[in-house]
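*Asks:* Just below sit the structures, each encoded as structure tokens.
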Structure 1
Amino acid sequence: MEGFGPLDGALLIDKPAGPTSHDVVEAVRSQFGIKKVGHCGTLDPNATGLLVLVLGKATKLAEQLIADDKLYAGTIKFGVTTDTYDADGQVTATAPVPPLTVEQLNQLAQQFTGDLLQTPPMVSAVKKGGVPLYKLARRGLEVPREPKLVHVYSFTFTDYQEPLGYFTVACTKGTYVRSLAHDLGQKLGCGAHLHTLRRIRSGDFTVDQAIEFESVLKLSVAELQPRIIPMAKLVERRLGSPPQPGTGPTP
């Protein structure tokens, strides 16, 4: 389409555990020589699943795409509390796990749905005075954090095999799923942390549409182009009408 190049658009990546979201962005930028590459919602290093990248002129739509609701699936490990609320952190407490059923977990999980005020964990990318909280945490510092309003549409357990609970959660952007895991463990009295997490959906994009990160890096530029959701389709999806030829998108 006039005004947009073949590499202007969105690329759906299935991120493996290990690399940061920034690592994925840098690898795609370097591999294909694209100056502007961004992502639409951070996944922690050990989280997997859908990472929406925006390329070229599509970076102008990043804020709108970031605002999309998210769907996750994962596991929570009960009886072990960590300082980061996930499996990457240091264990701060252990406790016996009471007998639990899926029904009991779902009754408790209902208390963590709807509008919630969440305080960001110290180990997070939220900035305090321009410095990411995780950098302050590495120095052994803990600072006051401003709670923020999020919305959890559903928080549902599908299975429980002690000590792991298998769940899905649908929520607004910026929701800390590891905080849900931590708070649930505190409510039970035995502690808990987020053991695994996979993003299944962001807006109307799903991980089934994504290409594995390792596979992307094996493509040529010509092979990459058919995988890119073009600007015209993105703008139609986000704004309800196609951009005018030659004018570019209006975020």
Structure 2
Amino acid sequence: MIVVDCGLGVTRGLADAGLSLTTLDLIFVTHLHSDHVLELGPLIHTAWTAGLATPVTVFGPPGTGHYWQRFCEALQFDIEIRIVDEGRPDIRDLVSVDEFGEGLVVEERGLKVTALRVDHPPVTDCFALRFEHGGRSVVFSADTAFFPPLAGFARDADILVHEAMLEEGIERLVAKTGNGARLREHLLASHSFAEEAGRIASDAGVKRLVLNHLIPADDPEIGESDWEAAVRKSWAGDLTIARDGLVVGFRE
């Protein structure tokens, strides 16, 4: 099993989808904002307590290894008592962390993963990821402002999973947080509007665009039709608006 990013709820989401956590194999982290890495440690630990006994490799930007080391230190009592009391393998021996930059991330067992540094200030180590296997390709934009080089990186991909933001929801979102001006500044500098995601998909010539990491994600005044109306200004192809538990297949 391959997992891309580990925000809050990823463990429950995988379980609810009927996936066995003990098949966890490769984890990719696009950047170290909490909504992408907060549950990395808990996911692996929960898989371990569920019976994971095979190696897991975590690929992430610089700092990922530090996160994992500190997580294991924080859970040292639990880890060591479970090894002795329950006869489990040492989770610290099962997990390896491979920190990457732009370019080739890994190529093994027919899978090739490459990374492109995208524009997500103030985070400098934020990477789009392209997965290629068996003649198929999927690209994840990660979090990024409108970034034209991403179109070349995603060229002819079967699926482009791209973050998206709706301008009409931003003011209501920042009004709820108490730090409106600063949050608004960050959102506008670091994320892409849905129409911009459509431009990337069109320029890349992908087969399907999937909008995810929706901002705002929980505004009752915004529905799927609003996202579609925004992206259709620049994208006429196959479109999916992501939601938890959604399965997206390849076009034959």
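*Asks:* Which structure, out of 1, 2, was distance in nm of label points 7 Å out along Cα→Cβ at positions 52 and 188 derived from, given a value of 3.2?
*Replies:* Going label by label, the one that fits is 1.
*Asks:* Could you tell me which structure in 1, 2 was used to calculate helix-only ellipticity at 222 nm (-39500 (n - 2.57) for each DSSP H run of 4 or more, over all residues; to 500) as -6000?
*Replies:* Working through the options, I get structure 1.
*Asks:* Comparing relative contact order in percent (Cα under 8 Å, 6 or more apart) across 1, 2, which structure shows the greatest value?
*Replies:* 1
*Asks:* Comparing FRET efficiency 1/(1 + (r/R0)^6) of positions 68 and 172 (r between Cβ atoms, R0 = 25 Å, to 0.05) across 1, 2, which is largest?
*Replies:* 1
*Asks:* Still on this structure, please answer the following. Work out the source of 0.30 here, i.e. which of 1, 2 gives that when FRET efficiency 1/(1 + (r/R0)^6) of positions 76 and 164 (r between Cβ atoms, R0 = 35 Å, to 0.05) is computed.
*Replies:* The structure behind it is 2.
*Asks:* Identify which of structures 1, 2 gives the largest calculated value of mean count of other Cβ atoms within 10 Å over residues 92-99.
*Replies:* By mean count of other Cβ atoms within 10 Å over residues 92-99, the leading structure of 1, 2 is 2.
*Asks:* Name the one structure among 1, 2 that mean count of other Cβ atoms within 10 Å over residues 44-51 of 18.5 was derived from.
*Replies:* Source structure: 2.
*Asks:* Next question. So distance in nm of label points 7 Å out along Cα→Cβ at positions 140 and 156, computed for just one structure, reads 4.7; which one of 1, 2 is that?
*Replies:* Of the structures listed, the value fits 1.
Only the coordinates and a few stated rules stand behind these numbers; no lab work does. Remember, it's a predicted structure, so these values are computed and weren't measured experimentally. Cβ atoms are built from the backbone, for glycine too; each structure is taken alone.
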